[in-house]
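Novice: What follows is a group of structures, each given as structure tokens.
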Structure P
Amino acid sequence: MATSETPISGSNSADPSAATETVVYTSPTAGAGSVLSTIIAANRGGAGIKVRVGISPGGGALGNSEYIVFDHTVDANDALTLTLGITLAADDEVRVETDIATASFSVFGMELGS
């Protein structure tokens, strides 16, 4: 049986408030999961910011071991680009956080059909 794939595009993005953990992407319940190729954290502001990115299994609370970036500094008017290849199961979430509300996060990859 053939599987279908759906692109995860920049429409899966977030501009979170400061110090607020925000879900930027949730792997669909139906299907075979997702593969994340890239996560971008862009700093739109004139001062450096700190960012966090974590993968929450099944949408549960993030544990210390589930962060893939923790308090990484992104300089003013710069971006952090993570080239990954992380597979997500159904309902896994990508969560982000920043210390100053000048960050934009975008997620790219493929959703795998059944």
Structure Q
Amino acid sequence: MRTGGFTLLELLVALAVVALLAAVFLPNLMRARTLAQERSALGYAHNVYKAAWAYVAEGNPSLVEDPDCRDGYTAGGYRVEAPGSAVAACAVANRGDGTPQVEVRSRFGQVYRLP
């Protein structure tokens, strides 16, 4: 006579199914998180580059160089807020012809150089 509970075998099968699903989905979720952090660092590099280029395009005589722009970047009236934890290093330099070059390294080690 059954009184309405689960058997040990049913519980073990359900636990095995949950463990299998976790084993399949967790690596994909971690990869998606890493990819999102990489895209965030790339987006920050683009924003800093656009701000620096806009400042130069206004006819300003010199580029605002910044050897460490992890805490944000300001060039004239153009401001880019700090990127958060996605960026490990950031630098804005003059390419030699008065135009900016931005180099951003993500926290996972990927380096983005613009242009």
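Bear in mind these aren't lab numbers, they're just calculated from the coordinates by the rules spelled out. Note that the coordinates shown come from a computational prediction; the quantities given were computed from them, not determined experimentally.
Novice: Once relative contact order in percent (Cα under 8 Å, 6 or more apart) is calculated for every structure in P, Q, which label goes with the largest value?
Specialist: P
Novice: Which one of P, Q has helix-only ellipticity at 222 nm (-39500 (n - 2.57) for each DSSP H run of 4 or more, over all residues; to 500), as calculated from the coordinates, equal to 0?
Specialist: P
Novice: Match the computed value -0.63, -0.74, -1.10 of log10 I(q)/I(0) by the Debye sum over Cα atoms at q = 0.14, 0.16, 0.22 Å⁻¹ to one of the structures P, Q, and report its label.
Specialist: Answer by label: Q.
Novice: From which structure (P, Q) was Kirkwood radius over Cα pairs in Å, for residues 50-105 alone calculated, if the value obtained is 11.4?
Specialist: Source structure for this number: Q.
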